[in-house]
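Visitor: For reference, the structures are reproduced in the following blocks.
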Structure I
Amino acid sequence: MYEFITGDIVEKTPTFIILETGNVGYFINISLFTYSLLPDQKPCQLFIHQIVREDAHVLFGFINKEEREVFRQLISVSGVGANTARLILSSLSPLEIQQAINEANVLELQQIKGIGAKSAQRIIVDLKGKISKAAEMDQLFPPKSNTIKEESLSALVNLGFTKKTVEKVLDQVLKGNDQLIVEELIKEALKKL
C-alpha cells in the first residue's frame, strides 16, 4: 500500500493528475478539492489510497491526510464506492462533509448528484460521530485560465456525465456568471446535472 507519492506534475486536470517520480508516471484520480489546492508544474506530494480490483490497480490522491480519511470513511459506507466518494469530495470540502454528517444535514448531501435521500441517510447513520472534525482547511485557488469551460467539460465527462448534457449546463451557468473559476463552474454545474 502506498502512503504518498511525491513527484513532478506532468499533467493536471480537475479529475486526475499524472505525477512523474523515478522515471515512472503515476495516473492518480483526484477530487476537485485536491485540484484546487495543487501547485502549477511544481513538485507536489499526494497522499494515496490504492484500490486493487481484479482488472485494475486504481490510485486516488489527496492533498492532505484529512481529505484521504474522509474518503476512506465514505467508502466504508455500504453503497458508496470510490467514484461516488470522489464526487462527494468534488462537491463539498472535507470540512463541509464532516459538518453535514455530524449535523445530520440530509438536504446538503442530497444536493450531490447520485446521492438520494436513502444514501444520504445511510451515510449519516454510519458516520455520524465517527467522522473526525478536521481543522479548517484554507482553499487556495489557482488563477483563472483561458480553458475554464474545456477543463470543466472534461472533468464532468470523466465523472460519467454525457458531453452534450454537460455542454448545455455549462453554457447555462456561464450565462449567469462568466467570472467563475474551474472549481466554482464545476460545482455549479453539478447542482444542475
Structure II
Amino acid sequence: MSLLILGIVLFLGIHLIRVVAPGFRRSMISSFGEGGWKIGYSVVSVISLILLIYGFGQARDQTPIWSPPFWMSHISALLMLFALICLAASLLPAGYIAVKTKHPMVLSVKIWAFAHLLSNGDGAAILLFAAFLAWGVILRIALKRRERAGEITLRPFVSATYDLYAVIIGAVAWALIIWKLHAWIIGVSPLVM
C-alpha cells in the first residue's frame, strides 16, 4: 500500500504544482527554461504513474471494505461512456460539449473516479479513486479562480461537428473497453454479471 500512496502523492502532487506552488513552477521555468521544465515534469509524471500503477497492482488484493451490489458495475459502465465522451471532447477543437463543460478533461477524470468508486470496495481502489476525485475537484476550483483572475481563457466554440466526433470516438472507445480492453489491461471485466 505504501507504493500506491507514494505514487498517488507524486502523480497528483506534480499535477497540482501550479495550484499549490505557482512560485516554485515559475522559478523552475526561469532556471531551466520552458523546455527543461516540461521535460522534468514529464519524467516525474511518467515515473510516478508507473509507481502508482505498480503500487495499485500490489495493493489490489485486499479484504473489501464494502461489497458493491452487482448492478453497480452497470451504472459505472454507463458513467464511463460520459467520461470518455468528455475526454474525446477535450482533445478535439471545441464544440458545445467542451464549451459547456469548460474543462472536459478534468470532468472526465472526476466522472471516471466517481464511477470506479461506485463499483470498487477494496481499500486500494477507494484510496486511488477518491484521491483522483479530490484532485479533480481541487483542480476545477483552481481553474475557476484562474478564469476569474484572467489568467486563462476558455477555448472558443468552433463547430458542433466536433461534438459528433467526440460522441463517436467516446462511444467506440467505451465499447472497446467494455468488450475486451479493460479485462486485457486491468485484468478485471468491467461488467459483473
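Please treat every number below as a calculation from the coordinates, not as lab data. Given the structure is predicted, the values throughout are model-derived calculations rather than measurements. Cβ atoms are built from the backbone, for glycine too; each structure is taken alone.
Visitor: Determine which structure produced the value -13500 for helix-only ellipticity at 222 nm (-39500 (n - 2.57) for each DSSP H run of 4 or more, over all residues; to 500), calculated from the coordinates; the candidates are I, II. Before the final figure, lay out each step's value.
Guide: Numbers: I: -13500; II: -24500.
It was calculated from structure I.
Visitor: Out of I, II, which one gives 16.3, 46 for Rg and Dmax of the Cα atoms in Å as computed from the coordinates?
Guide: Computing Rg and Dmax of the Cα atoms in Å on every structure in I, II gives 16.3, 46 only for I.
Visitor: For structures I, II, calculate mean count of other Cβ atoms within 10 Å over residues 62-69 and state which one comes out highest. Don't jump to the answer; show the numbers that get you there.
Guide: On the way: I: 20.1; II: 11.2.
Going through I, II one by one, mean count of other Cβ atoms within 10 Å over residues 62-69 peaks for structure I.
Visitor: Oh, and also: Identify which of structures I, II gives the largest calculated value of mean count of other Cβ atoms within 10 Å over residues 30-37.
Guide: I
Visitor: If relative contact order in percent (Cα under 8 Å, 6 or more apart) computes to 18, which of I, II did it come from?
Guide: Of the options listed, only I reproduces it.
Visitor: Among the shown structures I, II, from which was the value 20.0 of mean count of other Cβ atoms within 10 Å over residues 78-85 calculated? Write down the numbers at each step before the final one.
Guide: Details: I: 15.9; II: 20.0.
Matching structure: II.
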